[in-house]
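Structures are listed in the sections that come next.
Throughout, read-outs are computed from the coordinates displayed, never taken from laboratory work. Just so we're clear, the structure is a prediction, and the values are computed from it rather than from any experiment. Cβ atoms are built from the backbone, for glycine too; each structure is taken alone.
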Structure I
Amino acid sequence: MQIPVAHPGKTRIGWIGTGVMGRWMCEHAMKKGFSATVYNRSREKAQPLIDLGAQFAASPKEVAEKSDIVFAIVGFPKDVREVFLGEAGALTGAKPGSVLVDMTTSEPSLAKEIYEAAKAKGVGALDAPVSGGDVGAKNATLSIMIGGDAEVVAAVQPVFECMGKTIIHQGGPGAGQHTKMVNQILISSNMIALCEGLLYGYKAGLDLETVFKSVSVGAAGSKALEVLGPRMLARNFEPGFYVEHFIKDMGIALAEAERMNLCLPGLALAKQLYEAVRAQGMGRKGTHALLVALENINNVKR
């Protein structure tokens, strides 16, 4: 499959999903010279990109008809299926030699299905989920984990470089999604430890700002502590990454683990605790809202 390498001022990109992360990712590409056609179910969320010169499309199909490379970052696997494979999905409007790139965290099996459906039309397809949250998206420092054919990855690489700093081809179709599952498994137990540690410090009567200065620089330090710790101390639980999306990711990882005959008790515990966060009405808060749920479980009033 011959796909030309993306070039600013020449390659037209499409973007589906302009939420917490997608808006910034598309904006970085536009500011590097890529023209964009965008689609979002809520047009107002696409307005910042429209103000920068993006065209707004009525459907994912229309996005693909006007684009050489179509990116999507949406919520759940059902959304991924709809925007790529639905009746008005991007694949129906994609031309031979164009590329579809799913940056949503989704099911490896769905990534393979999209790849095969696209290949049958002479269209390239990549699964390229990301890590770094809203901060990484705003700062163009995301880690991008890619599954698909090497020549297609190379063609899209200049656009990936607008959004991220760590861009790694992990293997064939679905490999990007499997790598993201590893990422989410690592985060899940770390988030429990982070919240429990700060809760312990509070209950012990410590000044958490002072505690943070000591523990963040040693072996207990982590990216989660660095990025989310200050938000927790400020009692700011607005989302960099939604609780409900994290639950979705952990569910995918547990299902894949079961398929591979793996027992992952830490991941299962983390998912149950996050189900408690959602049950307490915080599904649309950030993942660090686990702290509030643990406070409620322990009857700690803040």
Structure II
Amino acid sequence: MSWIYAFFQGVLQGITEFLPISSDGHLSLFNHFFGSGTEDPLLFVVLLHLGTLLAVFIMFRKRIWSLILEAGRTIRDIFTGRFSWRGMSNNRRFLIMVVVSLIPLAVLYFFSDYMEAAASDDNLWVESVSFIFSGIMMLLAAKAAKSGGLKRKAITVPAALAIGFFQGLAALPGVSRSGSTIAIALLLGYSKSTAVDFSFIIGIPAILAANAYKILKFLLSGEQAEPGIAVPIIIGIVVSAVVGLFAIKLLQLLVKKDKFNIFGIYCIVVGVLCAAVSTAEAVIGHTINFA
């Protein structure tokens, strides 16, 4: 693996992981049109994702540290009998809602194989529907945010469950994790800052769990690291983290400036193109491949 390839993979990872355009959806399109070719080493893929996770830790370091401290205090209060739902701080409520949002992921886990299989079929109909679904959600959310109305800040249990459910749907290629979670939060009447912050924070345990599974899979597979892969891995991690930081800042700015609809329009266009390609492939009787 060359360092140039690692560099561009880091750029692609940093952009698609955080901008609401679905990294899995674009990867599925790439594999469809160009073939899987030689797959990237599993270790490289895992560490590339950890690079973008590093960007989240850097960007939200103060909030994350405060939540870690709050977690310690919450555990202490539970075991000492001082925990109470009434009068809890905003920070503790936020932390508990993050935990609540993970419940739908545990349920959707049993359907993850079916959703991931959709990315490896021979047509793009699932990708088409998923991209269009994401796009419509973001357009509706952008309209709701721009029109005003309720601007709640305290996440409730039903809202946390709903946002967590849409995060789970991101296993479908074309459904953006950040796009769908921010969109549903805005549609539920939450402020832009609350929607963005909660979306990225709940992504941390989900990404950590997914990568822990992939690391375990790597260790059990007996796969050996490629000779000389250390430098490309370091380049990929650094680049994905740096690009990820800029992507997060850009998303925050565009949501604040009521430009969230840009991503919705983009996803709908991609979805329509996917539908057109699938229709053309059905007519000619084979997939379109440029490899």
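A few comments on the model shown:
- Origin of the value 14.4, where mean count of other Cβ atoms within 10 Å over residues 4-11 was derived from one of I, II: I
- Relative contact order in percent (Cα under 8 Å, 6 or more apart) - highest-scoring structure of I, II: II
- Structure (I, II) behind the derived value -16000 of helix-only ellipticity at 222 nm (-39500 (n - 2.57) for each DSSP H run of 4 or more, over all residues; to 500): I
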